[in-house]
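Quick heads-up: structures coming right below.
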Structure P
């Protein structure tokens, strides 16, 4: 194919854009992009990424936005918000979806399997005989179980339970209380914290869990139980490939049922790889 395609994978931690000519890929990275929680900010990050990509490739932005474009970005809850987002951008022919299809295609290619994607947010997906099914991805307020933000939020809640005497003191709980200056500091932080801010606490939880801290282990075990329950409702069965994608998801593997641990496979690629593959599919639909 003589054309090039543009692909974008945007989430609560970062936004990546790539130009592919079918042989090589040039990619750049911008900041967080979620069009439900911060539409203006997401538009700014996409435009920033386009400027970076123009500088890296030596191609004018007007040339880049003429390419068939696939955008998988967090916060797409329907056609209306996708349309508002697209209206602020200069792409001439683009397909916009949430970020779940890109992660699924990147992890599984076109093969069968399941994905538990846990980054700043979370969702779960299955792909059997070319048919995809998605659950979750509804955001921090109403969903995102087992995400990094869920882990950070749960750890803070448990630290407050330690203050109330509802659970024994733990290394994790005392660390969080010390960091924020006590219970009042935790409450003040939570009042204005974004999902990424809660997610920033997750590495402390995983670190202390590796050292055997009981609260940290409890938090990760609860997240893993939620993953297991959801995947089984989605139709996962022992022996079917399972990919744990996203920044924190691999940390849950030791806490999953043994059959799920045994089914875990290395993802074939990243969500950006999935966005590139979907961009080529989109281009072919147009005969390019």
Structure Q
């Protein structure tokens, strides 16, 4: 069986999200200030947390993720899909707005709004919704990463990777969430691999991007090389590829995507620091 196409798809999605997110975080239209500087100024785009360098900030976001996951599970269980869809649509509009603002400036909000309305109209088009997610996640990930110092971002990445392992192998509620949301809520990419699929949730892409952007933030604020941010991003891609080939050799197994990507990110960052 030819696995080149699904591998290319997974890698392309990851690199597009990372590439767009790092680009808009670093620089804006015409070389203007990117998302990092916008969040640092706090006038147009306020930071997600009040203390970017405080490790407690990572705990706040971690608890927020757990609480939101629990709320979504409850709403899915009792068929309150409409409430989830409203929150998801607001997140889509917010993410799209940040991404296109970073790409083309103030006019980007109107482009985001048009795409958002078109996505609602053609919401059954899977390819369109995937493209919408590809342009939504960079906005969310860049905003989060621009709001966190390196240490809080690293702690958040490690904490969520461990949580992902527990949620898949222990409580298994993340598996249930993926199954319940599939076909009902646009929360993940499902990449077919033979008779199975590799599922990449929005968090599996947004959290790695936030980590890469937090490294970029340090480089911008301290006026140093952006190499560690780039190598971290590429390291995460290698982690994703490793997960892909591991899945090929396993039958009927559900694996968390974030841990291998996180490991690749950290190793990639270390390599970048060595050659800095």
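Please treat every number below as a calculation from the coordinates, not as lab data. Because the structure is a prediction, the values reported are computed rather than measured. Cβ atoms are built from the backbone, for glycine too; each structure is taken alone.
Match the computed value 3.2 of distance in nm of label points 7 Å out along Cα→Cβ at positions 35 and 155 to one of the structures P, Q, and report its label. Only structure P yields this read-out.
The value 0.85 for FRET efficiency 1/(1 + (r/R0)^6) of positions 43 and 219 (r between Cβ atoms, R0 = 30 Å, to 0.05) was derived from one model only; which of P, Q is it? For FRET efficiency 1/(1 + (r/R0)^6) of positions 43 and 219 (r between Cβ atoms, R0 = 30 Å, to 0.05), the value 0.85 is produced by structure Q.
Taking distance in nm of label points 7 Å out along Cα→Cβ at positions 11 and 147 as the criterion, the top-ranked structure out of P, Q is Q, with the highest value. Of the structures labelled P, Q, which one yields -24000 when helix-only ellipticity at 222 nm (-39500 (n - 2.57) for each DSSP H run of 4 or more, over all residues; to 500) is computed from its coordinates? So the calculation was done on Q. Each of the structures P, Q was assessed by Cα Rg over 2.2 N^0.38 Å; the largest value belongs to P. For which of P, Q does FRET efficiency 1/(1 + (r/R0)^6) of positions 131 and 203 (r between Cβ atoms, R0 = 25 Å, to 0.05), calculated from the coordinates, equal 0.85? Label of the source structure: Q.
Quick check: 3.1 is what I get for distance in nm of label points 7 Å out along Cα→Cβ at positions 99 and 163, calculated from one of P, Q. Which structure matches? Could the numbers behind the result be given before it?
Working: P: 3.1; Q: 2.3.
Working through the options, I get structure P.
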